[in-house]
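The data blocks that follow each hold one structure.
Bear in mind these aren't lab numbers, they're just calculated from the coordinates by the rules spelled out. Source: prediction; values computed, not measured. Cβ atoms are built from the backbone, for glycine too; each structure is taken alone.
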Structure P
Amino acid sequence: MKAIRIHEFGGPEVLSIDEIPVPVPAKDEVLIKVHATSVNPVDWKIREGLRKTKFPSNLPLTLGWDVSGVIEEVGEKVGGFRKGDEVYGRPDPTKNGAYAEYIVVKANQISIKPTTIGHTEAAAVPLAGLTAWQGLFDYGLLKEGQRVLIHAAAGGVGTYAVQFAKCKGAYVIGTASDQNIDFLKRLGADEVIDYNMESFETVVKDIDLVLDTLGGETQLKSLEVLKPGGRVITTLAPDHAAEAKAKKLHLVGFMAQSIPDQLTEIAKLIDSGKVKPIIEKVLTLEDAKKAHIDSEQGHTRGKIVLQVI
């Protein structure tokens, strides 16, 4: 089978198209024929070697930790799935990913994909969708009527966070560039702050929850806009925990986990028409280098999908 792998850490040029054997599922795994995958920042951070301590992996390594496809083979101890099921999920980032024609995934990491969208759209959901869901609800404890500030609201995680928060009945404020203001309001944002024109910390206040995917000064300044006891939930390191503690605020860093029940809930929202995947562009598997270059520029609206079939 064809797979996009790295044999060393480095820039996009280290991505190579290899011909390798189709993997064999273990007793608790399924073999998925990959229809589509998508590009996440973790992909190129692992490629560059920036995440070696968090995600120890043997080289060569197949990248890609979103998958939507069809089950081809089921391990003997797997219940609940059968050959032909259309599934989606976030594979284990310490193992070979889905930039390939086939992938083996533990059965407890996948769910039946949304029925109203195709594999191309479904591949854009798992990692970003789970990150937004867990950041808002598991760690952020977001409730109806609360005020939430979502940084990089037009990005992969942000577009799901805006929609999930709106479904919850929250008042949603996003930061984005000016070309995404109308887009985000159509997506459900109540307010959008153009970060090129305004400093968010001077125009918003009384925020219950900030979802931070940027870190650095943005994380520190986010503490200034919170209500007493408010929360900043970050997908990066909580670098300003001391400042948060001094202000009696909560600053928590997390990494999304693959939770099939949450994928099922997200699929219900998609199938009900309340949430939709946002896709910037669809490229072929062979265009993985271009996809990484585009993703690293940091201005993608929604997700970049790699079509395999």
Structure Q
Amino acid sequence: MARVAVIGAGTMGHALALVFALGGHRVRLTDSNPATLARAQGLMETALATLIEGGEAPKDWTSGHLAQAVTRHESLEETVDGAELIVEAIIEVPEAKRTLYERLDACAPAEAIFASNTSYLDVFPLIPERRQARAMIAHWYTPPYLVDLVDMIPGPRCETAAFEQVFGLLKAMGKQPLGLKKFVPGYVANRIQAAISNEVQSLLDEGVATAPEIDAAIIHGLALRLQILGVYAKADFTGLPLLQAVARNKSYTPPEPRESSPTLDALIAEGRTGVLAGAGYYDWPGDPAQLFEERDRRLIALKRAMREIGVMAGTERDL
């Protein structure tokens, strides 16, 4: 059992606290916004209930059990007192992270490991020098209690033993840590996702297809095969000569990365910002919490099916 401190109780932070608690660790959670911290308990309880219902968490876990495993603290100093692993999950703003790491440097235990959940920001220049030997990135995906991938990148002066300690801890929790050799913004999955987002936004803006039609192409065509094969195993089944021929075909040029999209800008201007607002590319009537529960139930069913089906790519053997 490790003593884990999670800094930031928002979308990722409260979920990460639940993940570590279910992994058998004692967790302290904090947030600079009292309202966010107060809301965290209810969000964790809702997610826990869904996991128990789907067979992804022990049935004997009650809200009281969760309250003991994850305690909430308004003070940063109290949160990190005695912590072995400090998970940073705050806003992606360099100065906010720099300020936090300076505060952590002053109050965190000397041997504490710093693990940032940053998605695109290189946090290592923001971390004080004397903490560099035990600094790394451990980037999770939403919702982390169901998505097992964790991107792991050691800091430039991170000790191998510290990195392996966290890598092993995540493995023991049933997660799929992916150790990268160096920091690149977005890592692997997010970079691929960014390329897909750029392409589909271009198709939508140019009127080639509607949002539901594009989603249908991904769900019923692309995603079905990628789920069991990945990209390179799929290429092997297709045949590499075809891959070579496609690469040489100059009839298609991917769209240039764009800073904005007329369609996206218009939706946001209308207040259609996503599920929490009740609308985005689609209309989402009803309680957002129930919609998130519905998403989670479907993800649980998919995970259960994939455990039965298995994958054909060598990913699980080779990592």
On volume of the Cα convex hull per residue in Å³, which of the structures labelled P, Q is highest? Q
Taking FRET efficiency 1/(1 + (r/R0)^6) of positions 4 and 292 (r between Cβ atoms, R0 = 25 Å, to 0.05) as the quantity of interest, name the structure among P, Q where it is greatest. P
Which structure, out of P, Q, was helix-only ellipticity at 222 nm (-39500 (n - 2.57) for each DSSP H run of 4 or more, over all residues; to 500) calculated from, if the result is -14000? Q
If distance in nm of label points 7 Å out along Cα→Cβ at positions 124 and 244 is computed to be 3.7, which of P, Q is the source? Q
Value 13, calculated as relative contact order in percent (Cα under 8 Å, 6 or more apart), assigned to which of P, Q: Q
Which of P, Q leads on distance in nm of label points 7 Å out along Cα→Cβ at positions 36 and 228, largest value: P
